[in-house]
Structure P
Amino acid sequence: MSITFNTEGTVRMPDIDQKRITQWVADVAASYGKRVGEINYIFVDDERILETNRRFLDHDYYNDIITFDYTQGRILSGDLYISLDTVRSNARQQGATYALELRRVIIHGVLHLCGINDKGPGEREVMEACEDKALKAFPQ
């Protein structure tokens, strides 16, 4: 199991407990019958997430996370690009703390690796329920 946390550009590493997040991610994966292989979190700014969206997905908009899924069978692997700018603005809009919103986005990418989608009819509600369940399981 390998979970790494990186930054690109001028983005500073967020103040997170990497050890607790690593264990939490592994526990959530296990609850879906999966194991963590190699997951790379890359924290970026809005401009980098937009560039990534345009280059790889042909999308011309900002978002909080882009998940590149390299999962094979039950072994989760992927690169998860997270825009800390968007996480911060989403937290303000939703009246949530930055720390809670960042954890939500961190686990959102893992849930995608587990096979949970959020684009089709009814899928967003399923994803939100899975996020809420995982957030409640975060070790305090």
Structure Q
Amino acid sequence: MEITFAAPRDLQMIMALERECFAHPWSEEGILYELELSDSGVLAAREGTDIIGVAILRTLGDEGELYSIAVRESARRRGIGLSLLRRALRWAAGRGVRRVYLEVRRSNAAARALYKAAGFTVCGERKNYYDDPREDAVLMEAEV
């Protein structure tokens, strides 16, 4: 497995992963925008020619926000998510980012454990942030 920056040519593989992992996947336009934006890092975990994981982190000044992280179900529990997350944080640090934020569903224990393993701590919540089903978001932050 290797982690590289994704490119527009990877759009269809990223979209397939989005549809597999999320009830409400990003749009093609949204992913393409992030791929082309200089302040956004779209990192892909690759096995051969397949993309098995993606992390999207956007920076603004000395702050960053993790927008999304996804790993193909068949590739989970191999440390790919943590590797993607750590690589995204290193990229952000190289851009002068000092703190990264994210939101996660309160019920998503696996993601919360991943973020905790990467050094994130809870810093707040957003009531009824998610739809389908309606659920609170836990806000987390990490120093980079």
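No lab work stands behind these numbers, since they all come straight from the coordinates. Treat the numbers as computed from the prediction; the structure is a model and nothing was measured. Cβ atoms are built from the backbone, for glycine too; each structure is taken alone.
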Comparison of P, Q by FRET efficiency 1/(1 + (r/R0)^6) of positions 35 and 59 (r between Cβ atoms, R0 = 35 Å, to 0.05) - largest value held by: Q
Out of P, Q, which has the highest value for mean count of other Cβ atoms within 10 Å over residues 91-98? Q
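Quick check: -9000 is what I get for helix-only ellipticity at 222 nm (-39500 (n - 2.57) for each DSSP H run of 4 or more, over all residues; to 500), calculated from one of P, Q. Which structure matches?
Considering all the candidates, the number was obtained from Q.
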Relative contact order in percent (Cα under 8 Å, 6 or more apart): greatest across P, Q for structure P
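Identify the structure, out of P, Q, from whose coordinates distance in nm of label points 7 Å out along Cα→Cβ at positions 51 and 115 was calculated to give 3.6. The partial results should precede the final answer.
On the way: P: 3.6; Q: 2.3.
Attributed to the structure labelled P.
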For structures P, Q, calculate distance in nm of label points 7 Å out along Cα→Cβ at positions 11 and 131 and state which one comes out highest. Q
Matching 3.9 (distance in nm of label points 7 Å out along Cα→Cβ at positions 19 and 99, computed) against labels P, Q points to structure Q
